[in-house]
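Next come the structures, one after another.
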Structure P
Amino acid sequence: MLKVAILGGSGYTGSELLRLLLSHPNAEVTAVTSERSSGLFISDTFLNFRDTSLKFESLDLKALTKKADLFFLCLPHKTSQETVAFFHNAGKRVIDLSADYRLKSADVYREWYKIPHLYSPLLKNAVYGLPELYRNKIKKASIIANPGCYPMSAILGLAPVMAEDFINTNTIIIDSKSGTSGAGRSPAQPFMFCEVNESVKAYGIGVHRHTPEIEQELSSLSKKNIKIIFTPHLIPMDRGILSTMYVRLKKKTTLSDVQKLYHEFYHKEPFIRVLKNGIYPATKAVKGSNYCDISVSLCRQTLIIVSAIDNLIKGASGTAIHNMNIMYGFDETAGLMSSPASP
């Protein structure tokens, strides 16, 4: 059994990671940290965990090094910088769910996150952990930078057409809507029930920190310098992301040709479901699962792509486990084949 530790296990992402790992056939959770809940039984903080005797412990890096071989980091950005470096130098493998190692440029990181990257030489060692695109690199990686939730939904939706000559890559518009769990578990006024209930609002227009991450990966796929227009929205639901992407066509094509392209691109991917014509993704259809549902449509020389994911699973913890499975040669679907919950 692979011994794994979760650092920052008292948030939504950490708790979902723990839930999935507790039933994984090849992994054993040996430590879970939380500064605010240190010393408490996990089952006292999360009532859904009644079958574990694990306790939260403090973030003692030296002590933790002896307890696991793989470390999942669900820590805030900046905090992960040093922690990743520590475990890497100790010869351990890391899957970082923060933003600290996603961007290849330390200058871009400073621009968008307003802090310097103190371990920028390690950025070249980090592999962007999107299994559907970088499987071969993930196998050999010691540092995995798990994608952000918005980028996951957008990149998967756009990837099949980014290298194609029939789209205009200068006119990519991404409209995304997310449930409130994407903001984390710490209390904050904008995410209180009375603030979000019966309301939908846009935020971070043009300045959301996931923008350079999406642009970086789309640029890599297209071999061009891609700039996007990205608008996220907050929706009064617990979890899920629905992204709608608009791309102008350079030349006439048919919907059947585009659908064929998507089916061929993803036909071997266990967690991508390309939907039939006229059937559109819904967050409820992927809730609690590691699936990404995608549909494509054509309207007036514009390709409209819609994708849906669970932001806490495919957008975070599920992909982290998918990466682990690839890194250690496990069945890629191990621990991740639960069907979506309905209703």
Structure Q
Amino acid sequence: MAISSLLVLLIYGFVFTWLTIPRVAEVVRKYKIFRKPSDRDLHWRFVPKLTGLSFYVALLVVAFAFVPFVDVQRLILVLGAGAIIVYVGIRDDIYQLRPIIKLILQLVAISFFAFGDDLVVRNLYGFLNVYDLPIGVDYFLTFFIGVFMINAFNLCDGIDGLAAMLGIVMSVCYGSIFYIVGDYLFLSFCVILIGCLFAFLRFNLSHKKKVFMGDTGSLFLGFMFYLFTMYFVTNESVILSIFIPHKSLVSLAALCIFIVPILDSGSVFFSRVWHKKSPFKPDNNHVHHLVLHFTKNHVMASLIIVASLTATLMLFSQLSFNLAHEVTTTIFLIYLFVWYVVLFFIRRRVQKEISR
């Protein structure tokens, strides 16, 4: 795919979102499509949500141009499953959908690919010394990864700019991968999302015209990153093997790209269990809340977290090409553990300062 074509898609995503977000926000305000704010909300005034709908519509509109060039079945699966996730997001933004209903619909969306495109993790190629997965375990792992990624990314959307900035970095990473393997459908989706997210930031970081992507946008982004991850870790391209020193490092690369939601959700889960609280009860103890406590500024907090993600990607990219894959994996596991410990003690400090 020519660079000029990618540039056109980038501009399209940006312009489309720039034009549609004010229209969606206007409808939300006019018909008062709001959900009552909860104790976890950091903004006291009503701010239009649902604007993340423009991400899905942007892909939907341009998708028809791909019909002559790509696997139409996969395209239909993306749009169909994406519509289910967007529906979940819209309902949750307006009525706060019951968790069990959200879970069922997310499992249905994931099943589109698990059964419709056989997109199942069956081999870890030596990652954590695991190779072929037993029948049943492979499907369980696939569905678990899907539910985790969709909801973990959604939980990162807690301060201005963070979800969009993370989405841009992740889209750049996966766009580079799909460019290498020649998957032009998903490459195009990555480029369009980058344009959409840059346009969204203009409104999300505004004081007078502020909007949120809502669960509609964050759940959809989490779902798209799940798809990107699955097509990456199950890819058998010979070209990809040239750029990955060892097949087991594919799983490691996917974990590095998604490390912020992994650290956030995992550390929050263990913190709640440690304090004998329900691990599923929402609170303001996420990583972005901790960083915001010290910076007192949404943009600065978001930039610090995104800079940490970028530094992690650069670090393990270098290690992967300079150390044995077993050593790189071990260092990554130690890196995760250290961060979990650090976050545990930071939470204790923040809670003490708040309780004073």
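Derivation of every value follows stated rules applied to the coordinates shown; laboratory data play no part. Owing to the predicted nature of the structure, the values given are computational and were not obtained by experimental measurement. Cβ atoms are built from the backbone, for glycine too; each structure is taken alone.
Tell me which structure, out of P, Q, gives -24500 once helix-only ellipticity at 222 nm (-39500 (n - 2.57) for each DSSP H run of 4 or more, over all residues; to 500) is calculated. The correct label is Q. Taking distance in nm of label points 7 Å out along Cα→Cβ at positions 121 and 273 as the criterion, the top structure among P, Q is P, with the largest value. On relative contact order in percent (Cα under 8 Å, 6 or more apart), which of the structures labelled P, Q is highest? Largest value of relative contact order in percent (Cα under 8 Å, 6 or more apart): Q.
Taking 31, 14, 6 as the value of semi-axes √(5λ) of the Cα gyration tensor in Å, for residues 281-328 alone derived from one of the structures shown (P, Q), identify that structure. Traced to structure Q. With respect to distance in nm of label points 7 Å out along Cα→Cβ at positions 9 and 249, the largest value across structures P, Q is given by P.
Taking 5.0 as the value of distance in nm of label points 7 Å out along Cα→Cβ at positions 25 and 137 derived from one of the structures shown (P, Q), identify that structure. Structure of origin is Q.
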